[in-house]
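Engineer: The structures come next, written out as structure tokens.
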Structure I
Amino acid sequence: MKVRWKSGVFFLLVLILSGFPSKSEADIVRGKILQTSKMGNGSPESPLLSQKLEDLWLIVLEEEQDLLKGIEIFIEAPKEAQTYRGTYAFYLYGKIAPTPTTAVQSSPQSYEGTLLYFKPFINERKLYVQIPLQTKAGFSLSPDTAILDKPVEKAAFPLLFTFLPIMKGIPEPAYKAEFKVQVRPLWKDLGKVRFIVKSPKGPVPIEKTRIFLNDQLLQLKEESINLEPGLRNFRVEIDGFPPFQTTVALEKGKVVTVEAIFLKKEATVHINAPLGTHVFIDGKPVSLSQGEFSLDPGEHTFSFRLGDYQVSKRFYLEPGKSYGVSLYLDILINED
């Protein structure tokens, strides 16, 4: 037994000294999917789960993930890792094929994948495996942190990781060990604000919208903007409506939606005129019996005709306000 243990330690040292395995062909990985983590803007961290040997954890990159700096896999090793040192290793694979169609599986399946990272457990009780996505800038090593040598490109997803015994014939208690695992997003120091602008006629294109951040006009080509965390004051303007204003609290990695809905608040007009007066609004006759009229905000022309007397006047009606429009006739008496 002592000879086998020494040979196992020697094999483990060879793996460590030679670095990560490099294979031109894809490896075959077999197991059942324990959990699927979808990583994208605003994604939450996974629950802390127990992962057995040969269980598989899938990581999928969502389409919108520009706030994501990287992905962190937290691992808490079981006590068996101290008892049987050098028995277990962490394997991370990319370019998994075929892509699993279910988030959790009840029976083992086989997949092909390219080995991206390998880490045997010797003295580690806790380990943080960090996966950079665009660049390694902003990542720093620590005694319990492992960072992949190269950023993982989008084309390498989905990823898959598992825990496997390095040697065959391990004791049954060692084979039944469970790792505590959690997958977490690592965020850039940015949040995203998405704008939805609507008028009574439907959605308003961003090109026809004026959006101000702290009274500074933004030159937006898309319906969203990435900003540093903090309180942000926005004013949204479109022609023919009063401005929409709001304040949002932006958090790192989060997406906030500003929905500016512009509703036309009609102006109310009361018309008073002597009996027999013909009234026209913007050239169209109206009946005095209505008493009250609702009109769109903006400029309107009111015309009155009583016998041979006719007068017109333009008014600008503001949204939501009420106006009284009266035709006033007076008798003027002059002394001869």
Structure II
Amino acid sequence: MTTFERVLLAVDWGDDVIGRLVDRLGADRVTRCDPADDASIGRALRVADAAITSAGPDARFVAAPSLRWLHVDHAGIDRFAPVELVGGDLVVTTSAGRSGPALGEHALALLLAVTHRHGALERSRQRRAWTTWPLHGRAPLVGRRAVVFGCGNTGSAFATRAAAMGMSVVGVRRTPGEPPPGFDDVVVAPGPAERRAVLADADVVVLAVPLTDDTHHLVGSAEFAALPDGAVVVNVARGAVIDESALVAALRSGRLGGAGLDVVTHEPLGVTSALWRFRNVVISPHATPRLADRDARSLEIVESVLDDLDAGRPVRRRLTAADAYTKSEPRPTLDRLATSAWLRLQRR
């Protein structure tokens, strides 16, 4: 059995859920910190052999002398995921999949908002205009084909909901396997040529993959060119999975039917971004609805990792060097300054 003697616990769960985890770990072994208290976390890391945190990791976790297990209570850790963190002896796990049902629903909501032109309806409401002209040419989702990159919890949650609406859903992944719930088929597409072939008859593209060096700019100019006219792209993964300049070019060309974006490369989306100008783009501020049992779902994931560690089994959720992300893009200075000023004005 794996025993941790000094566990850093910095999560924003409810007290009852935290209490259940503390009972399992042993109250005398747990140091609780506020996830926003960097100083306390830094002190605890000097002696911790395990850390469970909803704060994003940083270089201190790599340097922590005794740390053997790090669990990050988020879907991904792309803001700091060097090979030194995920590719060494340290066991690193995340809560990926915890919010899958909510993310799948949110992806569908974005898709419906684009295809049913909710923006046009809102503008008509503001003008008190009872008119159907902004809705000409829209089509229902029934019978349309969705291609989903990422066949995990989020991708499967979207696929199940889309299938219930009469869509055919094809998943895309790098390795073979049985289609998860909701998918009619899963295509193995390890490289760009295979991905573009799948896109050739996609009415909808949904991105639900983790951001790694391999998935950075997974969809760029060539992928947009491979799509049929009028296709819609929905991104609930991470912003940098899409080449944003290529997305803007595709929207400007008029070939892309629209986009639903819960994530963008630089968040918050800069006031200078061209994405604000397109009426067929729906933007949500990286804000998935919170599941009522989200904390309990996080605990269930943490306990499954502890079960693997206690049994001496390979940790199924362990990240590897393949999950590293080192291609972060610095925010342009002008956009950073303009956006900061705009946000300050909004708070007044």
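Engineer: Have a look at I, II and say which one yields 8.4 for distance in nm of label points 7 Å out along Cα→Cβ at positions 99 and 307, as calculated. Numbers along the way, then the final one.
Structural biologist: Values: I: 8.4; II: 2.5.
Source structure for this number: I.
Engineer: Between I, II, which one scores greatest on distance in nm of label points 7 Å out along Cα→Cβ at positions 59 and 115?
Structural biologist: Working: I: 1.8; II: 4.7.
Largest one: structure II.
Engineer: Further, regarding this structure: Could you figure out which one of I, II the value -2000 for helix-only ellipticity at 222 nm (-39500 (n - 2.57) for each DSSP H run of 4 or more, over all residues; to 500) was computed from? Working shown, then result.
Structural biologist: Working: I: -2000; II: -10500.
Of the structures listed, the value fits I.
Engineer: When FRET efficiency 1/(1 + (r/R0)^6) of positions 35 and 299 (r between Cβ atoms, R0 = 30 Å, to 0.05) is calculated, the result is 0.00; to which of the structures I, II does this value belong?
Structural biologist: I
Engineer: From I, II, which structure was semi-axes √(5λ) of the Cα gyration tensor in Å = 38, 23, 20 calculated on?
Structural biologist: Working: I: 75, 18, 15; II: 38, 23, 20.
Working through the options, I get structure II.
Engineer: Can you say which of I, II returns 1.51 when Cα Rg over 2.2 N^0.38 Å, for residues 83-178 alone is computed? Mind showing how you got there, number by number?
Structural biologist: On the way: I: 1.22; II: 1.51.
Structure II accounts for this read-out.
Engineer: Check the numbers for distance in nm of label points 7 Å out along Cα→Cβ at positions 123 and 251 across I, II and tell me which is largest.
Structural biologist: Details: I: 3.8; II: 1.3.
Evaluating distance in nm of label points 7 Å out along Cα→Cβ at positions 123 and 251 on every structure, the highest lands on I.
Engineer: Taking distance in nm of label points 7 Å out along Cα→Cβ at positions 219 and 243 as the quantity of interest, name the structure among I, II where it is greatest.
Structural biologist: That would be structure I.
Laboratory data are not the source of any read-out in this text; all were calculated from the coordinates shown. For clarity, every value in this text was computed on a predicted model and none was experimentally measured. Cβ atoms are built from the backbone, for glycine too; each structure is taken alone.
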